[in-house]
Structure P
Amino acid sequence: MALSLKEFIKEVAGKKAPGPSTSFTVFHIFYALELMSQKPLGRNRLAKELCVGDGAVRTIISRLRSADLIEASRGGCNLTEKGIATWRQFEEIFPKRVEIPKTELSQSDFNYAFLVKNSADKVKSGIDQRDAAIIGGARKALVTVFKDGHLQIHAVSDCMEKDYPKAAKQILEQLKPEDNDVVIIAGADSALRAKRGAFAASWTLLAA
């Protein structure tokens with residue numbers, strides 16, 4: 001039976017190796033794939049972008065190669081056919097991922113938003129997603145769903161367009177959610193932490 005995307009990425013990130021525990025997470029696997037979908041990257045550049053040490057980036061590259069997701073050449077690491085197909089699965093689920101400026105609902109120094117397709121029915125109170133974002137490095141997170149033609153926040157607003165017009169306008173213009181989509185905005189003191197928090201919250205909505 002084929003592994004789901006979530007199971008597969010967890011397996012790539014979570015294989016146990018001798019020595020100290022790994023200093024990276026599924027986010028780093030996701031982000032490495034995202035970066036290499038844009039252009040080949042060398043080890044030093046990848047380490048800088050992921051903000052990890054030399055040992056961690058070597059392990060990340062090794063695991064991606066073992067999973068046949070990337071290949072290395074003199075020009076750097078780039079995605080294989082399997083890597084491209086895996087990345088396309090991510091893009092179907094998270095088609096929009098953007099850094100956004102402050103609004104009345106996202107007031108951190110850095111704010112990053114993920115659009116999660118067709119997942120609003122998986123959001124209960126939003127607490128699980130906010131907790132995951134904070135564990136992922138964010139200071140706070142906003143979980144909104146698009147239902148009945150409006151952006152909604154559980155127990156806060158049934159119509160963000162009316163209650164929080166600036167934030168709603170920003171989300172609608174930049175993320176373009178459709179019915180049953182989720183938009184998660186994580187705020188942090190760095191762009192990478194904000195993105196990592198938004199990813200961690202969005203990751204909870206993937207099917208196992």
Structure Q
Amino acid sequence: MNLPDTIKAAEGRYLATLESFFNDKWRDARLWSHDLSHHLRVWQYAQELLRFSDPVPDDYFMDKLLIACYLHDIGMAEDPGEKHGINSRKLCEEFLVGINKDPGDFADLLNVIESHDNKSYAGLSLHGSLFLLLSVADDLDAFGYIGIYRYIDIYLARGIRPGKIAPLVLKNAASRFEYFERNFRNYPELISRHRQRYYLLRDFFQNLESELSRI
């Protein structure tokens with residue numbers, strides 16, 4: 001089966017159920033930067049990255065990647081803190097049980113969801129395509145104009161003072177881009193396309209930091 005058909009098949013099996021589950025858990029959340037639209041974009045970025053995968057992933061892998069893209073940040077409905085992966089893992093376990101799947105058969109998926117929030121990428125014991133694709137797809141949604149909005153929204157939700165946001169964003173975004181560039185260095189057109197989006201975000205927060213420093 002080719003890549004578009006494998007993606008379409010996974011969506012046919014799980015997409016409607018995932019969106020229904022997410023919307024139910026997110027009903028009372030007011031964190032617009034991490035709502036269902038963020039997870040849809042992460043899935044779209046994952047599909048972009050999959051075009052550079054060889055061979056085409058099998059159905060089981062594609063199912064896990066789709067679920068990871070849609071549930072990795074669902075734990076923020078309960079706690080928008082930096083270490084939200086553990087809550088997302090628990091809700092993913094609940095989702096799997098609800099569709100009559102044994103969470104024990106999805107240990108790698110659950111571990112990836114729990115660990116994806118380590119954006120320093122330091123001290124990680126996880127490796128493999130599932131972690132890489134979810135992490136980078138998630139990181140790509142942190143760049144560009146949407147990234148500017150998303151960073152401001154989540155950092156304010158975490159109680160960070162506006163004047164402290166810019167340097168934190170610059171450090172976090174740099175780590176994300178370096179991880180992406182290191183792992184996809186063999187695809188210069190892909191790197192170039194998203195470097196422009198990273199630079200747009202970086203320049204905005206550098207200018208913001210500069211202006212605030214003069215106050």
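Nothing in this text is a laboratory measurement; each read-out follows from the coordinates by a stated rule. Since the structure is predicted, the reported quantities are computational estimates derived from the model, not experimental observations. Cβ atoms are built from the backbone, for glycine too; each structure is taken alone.
A few points about this structure:
- For mean count of other Cβ atoms within 10 Å over residues 85-92 computed as 15.0, the structure of P, Q it came from: P
- Taking distance in nm of label points 7 Å out along Cα→Cβ at positions 53 and 109 as the measure, the highest value among P, Q is held by P.
- At a computed 0.99 (Rg/Rh (Cα atoms, Kirkwood Rh)), which of P, Q: P
- Here mean count of other Cβ atoms within 10 Å over residues 157-164 was derived from just one of the structures P, Q, and that gives 16.6; the source is P.
- For 16.2 (mean count of other Cβ atoms within 10 Å over residues 29-36, calculated) the corresponding structure among P, Q: Q
- Of structures P, Q, the largest value of distance in nm of label points 7 Å out along Cα→Cβ at positions 13 and 77 belongs to Q.
- Answer label among P, Q for the case where helix-only ellipticity at 222 nm (-39500 (n - 2.57) for each DSSP H run of 4 or more, over all residues; to 500), calculated from the coordinates, equals -23000: Q
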